[in-house]
Structure formats: C-alpha cells, structure tokens
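Structures are listed in the sections that come next.
Readers should treat all values here as calculations from the given coordinates under stated rules, not as data from a laboratory. A quick note: this is a predicted structure, and the numbers were derived from the prediction, not measured. Cβ atoms are built from the backbone, for glycine too; each structure is taken alone.
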Structure I
Amino acid sequence: MTGPLDGIVVLDFTERVQGPYATQMLGDLGADVIKVERHEALTPDGRSDERYATEGSERPSSLYRATFLANNRNKRSITLDLKSDRGHEVAAALVAKADVVYENFRPGAMARLGLDYDDCVRIKPDVIYLSASGYGDEGPYVTKPGQDVLVQALSGMGVMNESADGRPTPVGMSITDVLGGLNGAAAVLAAIVHRERTGEGQRVSVDLLGSALAAMSEHIVHFANNHPGEPVRGTRMHGHGYIPPPYGFYATSDGHIALSSGRQISEICALIGLPDLTEDTRFDSFEKRNENRAEMESLLEARLSTQTTAHWLAVLEPADIFVARVNSLGEALADPQVVSTQRLQTVDGPDGPLTLVASPLRFSHSVPPPPKAPPEHGGDTAAILAELGLPSDHLTAHSPEGALT
C-alpha cells in the first residue's frame with residue numbers, strides 16, 4: 001500500500017487549519033509530508049504538551065490540542081529556528097528535496113525568512129510552491145489578519161446563514177478554512193500533473209475569501225444575474241434563502257427531520273396526512289411557496305410534530321422521499337452509515353489510542369497505507385537530518401528527538 005502520491009515530498013510550513021488541512025490530505029494520499037515547526041510555538045496548539053498528554057498526566061481537554069490532532073496525521077515533524085543560519089541551511093536542504101512547498105503565513109513572512117517562491121526556485125527550479133492566505137496576494141486587505149469568522153463576515157456567508165429574525169450567524173465550524181484547504185490540495189494535485197507533463201513547477205495561491213465566494217457561487221450567480229435581492233431565511237427551520245419549502249429541518253415530537261425536495265410535495269402530504277399543498281393557491285407555484293414560506297412550513301411542522309422522528313422515517317423512507325434524521329454530533333458518529341463505512345479510525349498515539357476522522361477518499365488501486373498519528377513536536381528531527389546527510393550536532397534536549405538551532 002503506497003498511495004497515489006507515493007514518492008512526492010511536501011514541505012509543510014503551515015499552522016492552524018487552512019494549510020494543515022490541505023497538507024494532511026496530501027499525506028493521506030501517500031505523500032511524505034515534513035512539517036517544519038518552531039521550537040516553541042506562540043499559540044497553544046503547537047506546544048508538545050498540548051499535542052499529547054505527558055506520562056502520568058491526565059489527557060487535557062483542549063480545543064487547540066484537538067485542532068492540531070485533527071489536521072496533522074500522516075506527517076513528520078522537524079523543529080527549526082528559521083531565523084538562524086543553521087536552521088536556514090537545513091530548510092534549504094529540505095527545499096532541494098521537496099516536490100511541494102506549502103505555506104500559510106501572511107504575505108511577506110516567507111520572504112523575510114528567505115524562503116519565498118523566488119528563493120525556493122533558486123534552490124529547486126521545478127518546485128511547486130503554494131501560498132495560502134486570508135485574502136490573496138494583492139488588494140487592500142493583504143496585510144489584514146485572515147481568519148475563518150472574519151471571512152465568513154466579509155464574504156456574506158454570515159448573512160446567508162442568518163437566523164430567522166435576521167441576525168447574521170456564523171457557521172458553527174471553521175468552514176472557510178476547510179474550503180481553503182480543499183482548494184489548496186486540489187491546486188497542488190493539478191500542479192503536479194502539469195509538472196509531469198511539462199517539467200515546470202509553479203507558484204499557486206489560494207485564500208479564504210476566494211474559497212468562501214466560490215463555495216457560495218449558487219447564491220452569487222443567482223443574485224448577480226436574476227436580481228432577487230438578498231437571500232432571506234424567513235423561518236428558523238429553513239435551509240436556503242432562495243429555495244422555497246420544503247427545504248430545511250422540521251420538528252417532530254421528539255427531535256427533527258430534514259426534508260429537501262419541492263418535487264415531492266404531493267407525495268409528502270399524502271404520506272403525513274395533509275391536504276395536497278400544491279393545490280392550495282398560496283403554494284401552487286415556486287414563487288408563491290417562496291413568498292408564503294412561513295405559512296407552508298408552519299403547516300408541515302404542525303403535522304410532523306404529532307409523531308416521532310422514527311415514525312416519520314418509517315413512513316417516508318420506503319417511498320423514497322428525500323428525508324433524513326437530524327442527528328446530534330454524538331448521534332452522527334454512531335449512525336449506521338458512519339459506522340459501517342468506518343468514517344472514524346483509531347490509531348496508536350504516543351499516549352494511547354487516538355480516534356481520528358478517516359480520509360473521505362477511497363481508491364480501488366494505489367490504496368494509501370493506514371493512517372499514522374500526528375507527529376510529536378520535533379519528533380522526526382534526527383531522522384530527517386540523517387536522510388539529508390546533515391549532522392545532528394546542534395540538537396538540543398527541547399523535544400524527544402531534539403530541536404535544531
């Protein structure tokens with residue numbers, strides 16, 4: 001088991017989510033991802049004691065720790081002081097070995113370290129160099145901090161996801177980071193194919209704002225070309241500002257179910273015991289259902305709330321209705337589809353079993369090897385130096401394998 005990217009070396013200068021998510025995907029596909037880290041990170045997620053519990057201590061409850069573990073499997077870690085001559089010497093040797101350099105610092109940071117695209121091309125002419133940022137390489141926001149919630153705000157995503165009373169509402173996860181990571185990984189794969197065909201490396205860039213806007217293209221194209229006005233949720237159960245009901249989460253007597261097809265209204269009504277709403281003059285067209293969204297959804301929910309979720313699933317699923325249980329996070333992880341397809345995987349970590357989310361990519365050939373736990377801070381420094389043919393005489397006792405100064 002080698003994976004489709006076996007033999008590809010990725011040099012990973014990334015932190016937080018957008019960059020690490022992308023390089024983790026490349027590691028999942030079999031690339032050798034070498035994560036270059038500071039000796040002592042400035043944020044809690046980079047410290048070795050935030051990564052794994054120390055011997056004899058209780059496992060800490062830390063979102064920062066979980067963020068690192070969730071986005072850095074299948075990688076190796078080397079710690080370098082990139083501002084020192086020795087650290088820069090090792091970084092240059094790593095660039096010479098790498099196929100891909102991936103960084104997600106603010107524009108200009110890698111240039112100050114002597115490791116921007118022009119610097120790396122002088123070392124490795126066919127290198128693929130990806131820069132991930134908040135807002136891109138140019139424009140008035142280049143120097144501003146780029147972060148998920150800020151980009152949700154600027155892109156219009158928060159308003160698109162507004163509550164029923166019109167309050168802008170952020171998505172409850174780092175959604176633009178994940179989108180940026182997906183786009184970055186796809187860009188690297190395309191650049192690898194281009195290099196295979198032409199021998200040319202190149203610089204590629206991806207950013208949170210562009211990724212958010214691209215993900216919202218359905219809304220944006222409709223807004224820009226059809227002039228419908230801003231999307232409005234209108235009711236607390238509704239799922240899309242431009243799609244009429246049924247399209248959202250509806251209360252049952254003990255939970256919620258999702259319905260998502262306006263083509264099945266007559267069938268849904270017959271199955272749940274409502275008059276056919278398509279024959280009601282308030283709801284007999286797409287436009288009218290959209291205009292009278294609150295009235296239609298109140299009728300649906302009033303009926304659905306008389307029985308349990310299990311009851312309605314038993315009624316609707318055999319008729320191939322677009323319906324699903326609304327799971328909590330715990331229920332989602334125990335869902336039969338999640339369990340049977342092994343969407344969670346347990347790996348051996350330094351302080352015991354560690355549960356991770358499996359890669360969503362499945363292959364009939366070039367199957368990647370089983371996942372490895374995220375690396376300990378600097379845990380592969382000595383081994384990587386040996387592979388480069390460099391001495392390890394400057395190692396310190398900072399981490400289990402030492403840190404290079």
Structure II
Amino acid sequence: MPINFRTHTLGNGLTIIGEIDPDSYSAAAGFFVRTGARDEAAPLMGVSHFLEHMMFKGTADLSAEEINQAFDNIGASNNAFTSNEITCFYAHVLPEAAASAIDLLGRMMRPALRQEDFDTEKGVILEEIAMYKDNPFWVLYEECVDRYYAPHALRHRVLGTPETIAELGRGAMQGYFDARYSADNTIVALAGRVDFEACVGQLEALCGGWESTNATRDAARPTTSAEVFTMRDARMHRAYLLGLSDAPDGNDPRRYAATLASQVLGGPDNSRLHWALIETGIADEAQSAYDGHEGVGEFFVYASCDPARADEVWGVVERECAGLADSLEEDDLAKLRAKLATGVTLQGEKPLGRMMRLGRQWTLQHEYTPLETELERIVGVTLGDVRETLGAFPLKPRLAGRLLPGE
C-alpha cells in the first residue's frame with residue numbers, strides 16, 4: 001500500500017501530521033517545538049538546550065528513572081536535539097509500542113522543572129560547553145556566526161555561554177517554557193505503521209488541555225557583517241580558517257542549487273577544495289556547506305593547515321570560490337544529483353527518517369512536500385539554476401576568521 005499523508009489540528013492549535021505506511025515494520029513519533037536559540041532573549045541564551053535536558057528529569061508524577069525505564073521497557077530508540085530553530089523529542093519503536101511511546105513523550109513535554117534538578121543539570125551544561133571549547137572548529141565557527149549575524153538572535157550559541165548559563169534562574173526558564181512550549185507552537189510528527197485516528201484521539205486526551213500563546217518569530221532576513229579577524233590560542237598547533245557568505249533561505253526553491261554548489265566546492269570527495277588542498281598536501285581539512293534557516297541561509301568554507309601556510313591555503317580557497325560558477329560542468333552536477341537523491345531516499349526508507357524529515361519540514365516550511373516531489377526537485381536542478389543562484393548569492397566569504405597558535 002502507498003504511504004498516506006494525514007494531518008489534523010486540535011482545537012488548541014496543536015498540529016498532528018503523519019506519513020502512514022501499513023506495510024512498515026516500525027513506527028516513529030516526534031514532538032517538534034518551533035523554538036531554539038534564535039528565539040531566546042540574549043540573557044537567556046542556551047535556555048532552549050537547557051530545557052531539552054530538563055525534559056528528561058521527570059514530571060510531577062514520573063521520575064527521571066521511571067521515564068528512562070519506561071522507554072527501555074518498550075525497546076525504544078529515543079533521544080532529543082536542539083538547534084537554532086527547533087527542539088525535538090522523539091522515539092522509534094515497534095508498531096505495538098507506538099501508543100506507549102507517544103504517551104511517554106507527551107507526558108515528558110510537561111516537566112516538573114524542580115529546582116534541585118535545575119541546579120544539578122546546570123553543572124552538566126557548563127561541562128558540555130567546556131567540552132566544546134576543546135574543539136577548534138566549533139570555537140571558530142561559533143565566533144564567526146556571532147560576528148556575522150550580530151546583533152540578530154541568529155548569533156546565539158545553542159549551548160549558551162558560561163556566563164548566560166551561570167546567571168540563568170529557574171523562574172526565567174519557566175517563563176520561557178510557558179511562552180514557547182505551547183500547543184500552537186508544537187508539531188507532532190508520526191511515521192510508519194500507526195493508527196492515525198487513534199493517535200489523534202490519544203493526543204487530544206494527552207495534550208488537549210495545553211494552552212496556546214501565539215508564539216511568533218522574526219523571520220525577516222537579517223543584515224550580515226563583513227569582517228576579517230584573527231583569534232589566537234596558545235593550545236593550538238594548527239591554523240583553522242573559516243568564512244561565511246549569504247545564501248538562499250531554507251524555504252527558497254534555490255536551496256537545492258545552493259546545496260549542489262557547496263558540495264561541488266567542498267564536499268568530502270571529488271570536490272574543488274579536496275583536489276586543490278587535500279590531494280596536494282597543502283591542507284589537512286577542507287570543506288564547504290550550505291545551511292538554510294527560516295528567512296536566511298549561509299554558505300561556509302573551512303580549512304585547517306600548517307600555520308605557516310595559512311595565507312597560501314586561504315588564497316586557494318578564495319580562488320576556488322571565485323571561479324566556481326564558471327568552472328561548473330554538467331558532469332559535476334550529475335554525480336552530485338545522484339548522491340544527494342540517494343541520501344534523501346535512504347533516509348526515507350525508515351520511519352524514523354521520514355518522521356524527522358516530515359517534522360522539520362512542517363515546522364520550518366509550514367507545508368508538506370512528498371519525498372517523491374523533493375527527489376524530482378533535486379534531479380531537476382540544472383547547470384543554469386546553479387549559476388543563477390551563485391550570481392544572486394556569490395560563494396565568496398564576506399566574513400573570514402582565523403584561529404591560530406600563540407598567546
């Protein structure tokens with residue numbers, strides 16, 4: 001039987017969507033909240049991610065141990081993640097455990113937020129921030145994004161900073177939760193072998209009493225900054241180079257062309273940067289990527305090398321960026337179209353992948369695009385489409401940062 005898309009909105013605004021496949025051997029469910037680092041006030045930076053942790057610390061009638069044990073008892077593969085735009089809680093189970101998984105997820109979404117749990121978890125978050133401080137790429141990337149989008153909230157770091165987390169109080173977290181974790185700001189995505197009508201009834205009983213808050217988001221394209229800067233750290237022994245430039249937003253039809261262009265430039269294999277920098281032994285890492293957000297997008301290029309060759313490496317990066325549109329050939333796109341289409345198809349073969357795609361898509365694009373339609377759009381990107389996209393959004397770093405050894 002073909003996969004059937006279904007949608008239903010409860011009276012309080014909670015939207016339920018599903019790709020129902022009666023022939024599937026598993027089921028997946030996820031609660032997607034349209035909130036993330038970009039929705040936080042500056043003093044609350046990191047609160048969305050902190051809240052993700054707190055969801056697993058228990059409800060008024062369930063302890064953290066009971067939640068974890070309940071997921072184990074049904075054999076669930078479950079987790080959560082926070083980004084700049086979405087916070088998601090999900091589970092992948094056998095079909096007969098779908099109702100139990102939905103019940104656990106729905107109950108988790110109304111946590112107790114106990115002060116003692118808050119105090120304990122604050123230390124965990126601070127340790128996580130410290131761990132990322134040991135990753136040179138993330139240190140440089142976060143600094144570049146901060147400078148590129150300032151003063152817009154897209155500059156915010158998902159984990160927050162040691163200062164914002166240390167100063168965050170439980171009451172401020174509760175206020176953020178009450179405003180953003182509302183019925184009309186939440187999507188429940190389902191995929192695989194599930195009874196959609198039964199799930200709607202279950203979610204009506206479980207979440208029908210949630211309040212609506214008309215939570216909003218500023219999705220206008222922000223002004224970005226052009227800057228060249230250098231950071232130094234005595235612990236470093238390599239040079240790390242990163243640049244950002246404007247790109248189509250995540251809802252722009254040109255996002256497919258932008259993805260292909262970035263992969264031609266700096267994909268892991270057979271890319272321009274790979275052959276110019278890795279195969280020649282000039283750099284040990286070189287990549288580029290496209291990242292589309294609601295209302296805005298960016299290209300980034302990155303390389304690491306011997307500090308003595310930093311200028312040489314960045315010169316090659318700039319040369320490859322500047323010459324990309326003119327050097328593109330049909331063969332470049334043919335290989336990447338097939339690779340991208342394969343990746344999207346493989347993700348869609350499992351209910352977990354379909355649920356993730358469905359939830360992200362509806363939360364950020366507010367519409368449903370069948371997998372088959374998305375594949376057609378990927379395969380349909382032409383050489384002219386990519387060149388036109390690069391004409392509108394030149395893949396030439398507007399902001400460039402370096403992390404080098406030294407005091």
Structure III
Amino acid sequence: MKRRRLRLSSDLRRLAHNEAAPALILMACAAAALIAANSVLADSYHALFHAPLAWTPVAKLTTAHLWINDALMAVFFFVVGLEIKREVVAGELSTPAARRLPVIAAAAGMAAPAALYLLIVGAEPGLARGWAIPAATDIAFAMGVLALLGRRIPPALRLFLLTVAIVDDLGAVAIIALFYTGELDVGWLAAAAAVLAAMIALNRLQVRQRSAYVLLAVVLWYAVLHSGVHATIAGVLAALTIPYRLDRRRDSPLLRMEHALVPWNGLLIVPLFGFANAGVAITGLGAAAAPLPLAVGVGLFAGKQAGIFGSLWLAHRLGFGRIAGTSWPQVWGLALLCGIGFTMSLFIGALAFPARPELAEQAKLGVLAGSLLSAVAGYVVLRVSAARESV
C-alpha cells in the first residue's frame with residue numbers, strides 16, 4: 001500500500017511538472033461543466049454541487065460547492081502564498097530591480113481591465129461590484145498554453161510571465177481581502193489574529209515541524225471562515241509564516257510543502273473548482289452581448305493586453321528596461337496570454353454577486369469567452385512570431 005502511494009505521488013509530480021498537463025485537464029473540466037450545464041444533465045449537475053449535504057462537519061459549509069470554494073480553494077491560495085513568499089525571499093522578486101518591470105506590468109494589467117469594465121457597464125445598477133473580475137490572470141492556464149509552444153519561446157519570456165502572474169495573484173488576494181469582505185465578527189477576527197501570531201512565533205523560534213503549522217493553519221482557516229473575511233485569505237496568511245530558511249541539504253519546510261502540494265493543486269483542486277464553477281447555461285448568442293459578460297470578456301481580452309503591453313512599451317521608452325532576448329510581437333503574445341483569467345476571475349465573480357446568482361452566471365460567460373479568446377490569440381501570435389524569429 002505504501003509503495004502504491006509513493007508511486008501515485010511520483011506520477012502526480014511528473015505530470016504536474018509538465019506545465020501543459022494542468023492546463024489541459026482544467027480545459028477538459030471546464031468543457032465538461034459547460035456540456036453538463038447545457039444538456040439533460042443540467043439539473044443533476046447543479047444538484048451535485050448546490051444541494052444541501054446530508055451531514056457536514058462545518059455548519060457554514062452546507063453544500064459541495066461551498067466546500068470547494070471556501071475550503072479546497074484555501075489550499076489553492078496556500079500554495080499561491082508559498083510561491084509568492086519563495087519568489088520574494090529568494091526568487092525573481094527578491095530585489096527592487098527584479099521586481100520593477102513585473103510590478104509595473106501587473107499593476108497596469110489589473111487597472112486597465114477594471115477601467116474598461118467600468119466604462120462598459122456604465123451606470124447599470126449593481127454591476128460596478130464586478131470591476132475586479134477581469135483583473136486577474138490564471139497562472140496554470142497561461143503557463144500551460146505557453147508550454148504547448150515548447151522551445152519556440154525564449155526562457156526569459158516564460159520567466160517574466162510567471163513573475164507577472166505571481167504579482168497579479170498577490171494583487172487579487174489583496175482585492176479579495178479589501179473589497180469582497182462581508183460583515184466582520186470582531187471575536188472571530190481576534191481569534192484568527194491570535195492563531196496567526198502563534199504561527200509567526202513558531203517561525204521566529206525556528207520550529208521546522210510542518211505538522212505544527214498545518215494544525216494551526218486549519219484552526220486559522222476555521223476562525224477566518226467565521227470572521228467575515230473570505231476564508232481563502234487564511235491560506236495566504238498561513239503560507240507567509242512557513243519557514244523558508246534552508247538547511248544543510250538546501251531544503252526547508254516551505255519548499256517541502258510546496259513540492260508536496262503543487263501536484264494536488266494543479267491536477268485536482270483547480271480542475272475540480274473549474275468543473276464546479278464553469279457550468280453556465282448558454283441561452284443564446286445574445287447573452288454574451290449583455291453589459292456584464294461583455295464588460296468581463298472585453299476587459300480580459302482587450303484590457304489585459306492593452307495594460308501590460310502598453311506599460312512595458314512605455315517603461316522601455318522611459319528607460320526602465322525591457323524583457324531581455326524577446327521581440328515586441330512576443331511581448332504582445334505574452335500580454336494576450338495574461339488575459340486568461342479563468343480560475344481567479346470565476347472565483348472573484350462568485351464573490352462579487354453573492355446575492356444575485358444570475359449576475360454570477362453572466363460573469364462566468366464573460367470569463368469563459370474572454371479567456372478563450374486570449375488563449376487562442378496569444379498562442380497564435382507567439383507561434384507566428386517564433387516562426388518569424390527562426391527564419
């Protein structure tokens with residue numbers, strides 16, 4: 001039995017290290033959700049995730065959909081937090097010079113889609129809350145599309161996309177914490193703060209026992225879940241307390257946790273989230289022209305590329321530098337890929353309209369359309385530009 005578990009873990013890691021695999025699995029799950037939601041299986045599909053559970057160990061999580069979005073996605077955000085900390089401490093975001101271009105590109109790539117979204121929805125009542133939906137980038141999806149191009153792409157372009165997406169994730173986490181928080185419960189907030197302080201103390205005391213951090217992380221998640229702040233923020237906060245200090249073997253609790261969780265994150269949690277959240281009924285082509293899906297789709301496809309490409313071009317003109325070893329068509333292709341919002345955009349869409357499920361469904365349509373257009377266009381531009389570079 002132990003040998004089988006080790007073999008499964010090894011197989012998952014090999015599959016996860018193939019960057020195209022998580023993206024392809026996510027696409028397959030999204031397609032399956034769309035098929036189910038627009039077929040005779042629609043009622044069964046929605047009941048699977050939204051029908052009340054016969055029993056739940058956490059009273060606030062009464063459906064499978066809530067367990068996925070509030071519990072499993074906390075693990076997703078924990079991995080995001082580990083990646084952010086690793087990059088800031090010792091990676092591509094560890095120095096001001098290295099952070100400059102990715103931060104500029106990510107900031108512009110979040111501001112432009114949000115502004116375009118607000119411009120399109122105009123004065124439509126209740127829609128302004130969705131401004132952040134097209135502001136996020138899906139790391140797994142974007143990196144997966146880039147991986148399909150193989151060695152045609154300069155390594156510097158791949159690295160820059162990864163760093164921009166990580167900064168983008170950090171921005172999305174901040175947006176969720178600041179703008180999509182419900183009514184706060186001071187008692188639970190105090191409990192969460194006490195648990196977080198205990199985790200920080202463990203780090204300062206150089207405790208490297210991972211089980212201690214895992215136990216406290218679960219308690220922190222439970223407290224945040226009841227505090228009014230979205231529960232997934234607990235994942236990021238917990239990750240930032242995990243020790244990164246390397247031992248004699250160049251290893252650390254953070255690296256071990258990241259290594260263990262990345263395969264499960266990319267091959268199970270994110271695809272399951274996609275399957276549970278991408279199922280939207282497409283009632284007709286006119287649905288995509290409604291203000292909300294149009295604003296989300298245009299924000300992702302046009303806003304992302306305008307913000308990122310425009311900011312990088314301006315930074316180059318002002319002497320801040322540019323991505324080494326790349327052409328401007330390749331930079332444009334990268335900017336297009338950043339318009340793949342999928343996981344983060346679907347997640348923020350659900351938070352933006354919790355009391356109006358019909359608007360959340362419309363937002364999904366815009367996310368799917370904008371992400372698909374960005375993926376296809378980005379792939380085509382990068383493939384054509386790579387072919388020209390090789391001539």
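Points to keep in mind about this one:
- Which of I, II, III yields 24.0 [Kirkwood radius over Cα pairs in Å, calculated]: I
- Entry that produces 3.4 once distance in nm of label points 7 Å out along Cα→Cβ at positions 76 and 364 is calculated, selected from I, II, III: I
- Which entry (I, II, III) yields the derived value -13000 for helix-only ellipticity at 222 nm (-39500 (n - 2.57) for each DSSP H run of 4 or more, over all residues; to 500): II
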